[in-house]
Structure 1
Amino acid sequence: MKNFPKNLADKLAHRKHSNALRELPRPGFRIDFASNDYLGFSQSKAIFEQTHQFLIDHNFTQNGATGSRLISGNHPLYELTENQIAQFHQTESALIFNSGYDANVGFFSSVPQKGDIILYDELCHASIRDGIRLSHAKSYKFAHNDLEDLERLLAQNRPTTIYVATESVFSMDGDSPNLEALVDLAEKHGAYLVIDEAHALGVFGDNGEGLVQSLGIQDKVFARIMTFGKGLGSHGATILGSEELKNYLVNFARSLIYTTGLSPHAIATIHIGYQELQANATARERLREHINFFNQQKQLLGLKPLFVRSKSAIQCAIIPGNEKVKSIANSLQEQGSEIKPILSPTVPEGQERLRICLHSYNTIEQISALLNALQKLL
């Protein structure tokens with residue numbers, strides 16, 4: 001066997017030297033302040049049992065052919081669930097992808113064309129940025145949640161076809177743009193608005209439908225990307241939009257066309273998850289109580305200046321320096337809380353942070369103990 005390429009070994013050594021080497025975490029039994037399972041759906045025995053019963057009742061256990069959805073993988077449960085999702089989100093159509101990453105890469109690599117312009121928030125998720133890199137369109141970033149900077153770029157690039165990409169809840173900071181003002185701006189300049197709602201599904205709205213829909217602006221957004229691996233506790237994602245958009249993606253989104261479709265069990269889990277969102281408000285209400293309590297406590301303890309402003313389940317304390325933030329995270333882990341440090345270069349140098357995720361199954365006592373421990377460590 002040949003030796004590992006030197007240039008790759010050098011990159012790993014540099015990561016190690018800067019205290020930024022990533023490693024797969026070892027499973028533990030700490031209090032969960034790290035996962036994106038905001039409502040605890042991935043742990044739900046009821047969803048697990050209902051999923052199996054649903055497959056049996058509808059005789060979907062007999063149709064499990066693997067393959068691309070355009071060949072043998074498009075079992076009947078796809079259409080049933082996509083129709084359910086479209087109705088829930090008050091849109092014409094829904095198209096399921098295998099993951100949020102696949103959905104964003106599929107959309108941005110195929111929809112914007114040569115000669116088009118993509119304007120994206122500088123803190124957009126890696127999946128959006130990777131999709132943009134695969135596109136033939138030109139792209140420019142605007143300052144985070146800065147609508148004045150966005151309008152400057154919109155004005156400079158008219159009358160080109162323009163797509164504006166952002167997130168309703170940012171995956172790293174947990175903050176949100178002014179979506180209503182953003183919609184007005186996109187309409188003023190004739191731009192197509194694309195919003196990733198991965199971290200809003202299950203958290204915002206009367207039934208957990210997301211931030212866009214809770215504001216009643218869903219008809220003014222060209223495409224919404226909903227990811228199921230967070231609030232819904234399952235696999236997959238969907239792109240919401242017009243029937244024409246769905247037909248286009250079926251024909252041109254390579255991350256849909258050239259991959260094996262999800263299994264009937266995975267689709268059934270999504271189906272039951274959406275039913276649970278509508279039927280059980282307890283988890284959402286408990287999560288919102290925990291978010292409110294967290295924000296109150298961080299102010300009482302004098303920690304508010306450390307944190308990015310957020311009304312979501314994602315709370316981030318900026319603690320510059322890889323060594324310092326790792327040390328604090330390790331101390332919190334030793335005290336029983338599963339906390340992940342976010343290091344540079346994942347975030348810019350000087351913006352290293354603790355990323356704390358709140359859940360319906362956390363308790364007030366656990367949240368209080370975490371914040372008190374953090375205060376003592378600073």
Structure 2
Amino acid sequence: MRVLQVIDDMGLNSGVSSMLLNYYRYIDHDKVNFDFMVYNTVSDDVKEYCKRNHSRIYEVGPLSGKTVLNGTLYKKVEGVMKRYAKKYDVIHGHESNTAFIYMKLAKKYGINHRIIHSHNAKGADGMVKKVRNFILNHYGLKYVTDYCACSKKAAKYLYGTTNHVNIINNAIDINKFQFQPEVRNRMRKKLGVEDMFVVGHVGRFAPQKNHEYIIDVFWKFHQKVQNSKLVLIGDGELMEAIKQKVHVLHLDDAVLFEGVQNNVHEYMQAMDVFVLPSMYEGLPVVCVEAQAAGLTCVVSKEVTREIKITKNVKFIGIDNKCPVLRSAVQSNQKNQKDINDWVQTLIKIREKKNVDSRKLCADKVAKKGFDIREQSKKLENYYIKLSNHMKC
């Protein structure tokens with residue numbers, strides 16, 4: 001059977017894309033195979049991988065207010081549905097705010113099982129976008145038959161309930177992330193951080209991920225622990241602004257901007273702690289990966305408690321009402337308290353860090369249901385059950 005996956009992009013810089021591609025790589029293509037309808041341009045290497053696995057990619061053009069309002073996106077999606085919908089038993093959408101387009105057309109052209117998947121626990125970064133997404137999401141749900149989410153919190157956000165929602169773990173390749181001392185030594189030498197305490201983060205440079213907060217925390221931490229480095233992996237619209245902030249705070253030599261990487265698992269070996277001060281998340285796959293790599297994860301209280309797969313997760317508050325790209329020295333009193341909590345937590349982790357125990361963490365993550373090999377079988381069975389139900 002074939003499933004049509006609808007996603008914004010298939011790049012390395014997206015947690016949703018990483019989750020979906022993880023499942024795609026490990027699912028049994030003889031039983032269930034994926035095709036993809038994508039808004040953003042797909043890289044040649046991903047296209048080649050899909051081609052080898054007999055999967056089709058439909059690039060329907062960029063998602064923007066203009067393409068929605070002028071009907072361009074609708075026409076392109078309808079072109080795909082009109083021609084190919086009969087090939088699919090199931091459509092699985094990962095973009096809830098455009099479901100009113102593709103789910104409506106999927107229903108029109110005969111795809112009987114229409115799954116929407118909630119990946120976030122909050123609507124957007126700004127009030128206007130929140131209101132917009134609330135309206136669009138609930139309009140799109142009119143055409144949906146089945147519900148999935150990455151966590152209970154994400155389910156409650158989009159559906160208002162966890163009833164009749166299939167929770168699909170953001171599973172990973174456990175073996176890939178299991179701690180390996182030789183990889184750690186190689187990567188730390190490559191990065192020039194052999195004798196440093198390394199704070200790490202992986203994520204898009206977007207408001208949701210709160211990079212300015214990371215810089216605020218690290219600025220204070222670095223004053224107390226000068227033998228420290230911050231490693232940032234990812235790309236995005238705020239990267240240059242964050243680089244400028246790093247420069248203003250005289251942290252140029254202490255912060256490494258590594259861009260998008262295809263070996264995040266090796267970078268995590270080099271880190272000593274992972275930070276994630278996000279303003280909102282569903283269930284962040286990078287935090288699953290970091291725990292499998294044996295890292296202590298310091299995350300914001302805005303992140304679902306379901307991410308605490310091991311004991312190595314610490315939740316701390318953030319002041320997410322501060323103006324964007326404020327200076328660390330201009331932060332308000334509440335924010336200073338939060339930042340100090342982060343700094344003190346990092347100091348304690350530095351004092352207690354035990355590299356030798358990290359290898360055991362991968363097995364703990366696997367036992368909690370985050371091993372992609374096991375979870376891909378569950379997803380296969382879910383799709384097959386839907387398809388068989390349709391044929392009865």
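Consider the structures 1, 2: one of them gives 16.7, 44 for Rg and Dmax of the Cα atoms in Å, for residues 23-78 alone as calculated from the coordinates. Say which. Only structure 1 yields this read-out. Can you tell which of 1, 2 yields 19.0 when mean projected area of the Cα convex hull in nm² is derived from it? Answer by label: 2.
Given a computed value of 17 for relative contact order in percent (Cα under 8 Å, 6 or more apart), which structure among 1, 2 does it belong to? Clearly, the read-out refers to 2. Sorting 1, 2 by FRET efficiency 1/(1 + (r/R0)^6) of positions 15 and 359 (r between Cβ atoms, R0 = 30 Å, to 0.05) from high to low puts 2 first, with the largest value.
Using the calculated result 4.9 for distance in nm of label points 7 Å out along Cα→Cβ at positions 7 and 271, pick out the matching structure from 1, 2. That value comes from structure 1. Assuming 1.00 is FRET efficiency 1/(1 + (r/R0)^6) of positions 103 and 255 (r between Cβ atoms, R0 = 25 Å, to 0.05) as calculated from a single structure, say which of 1, 2 it is. This figure was derived from 1.
Each value in this text was obtained by applying a stated rule to the coordinates, not by laboratory testing. Predicted model, so just to flag it, every value in this text is computed and none were measured. Cβ atoms are built from the backbone, for glycine too; each structure is taken alone.
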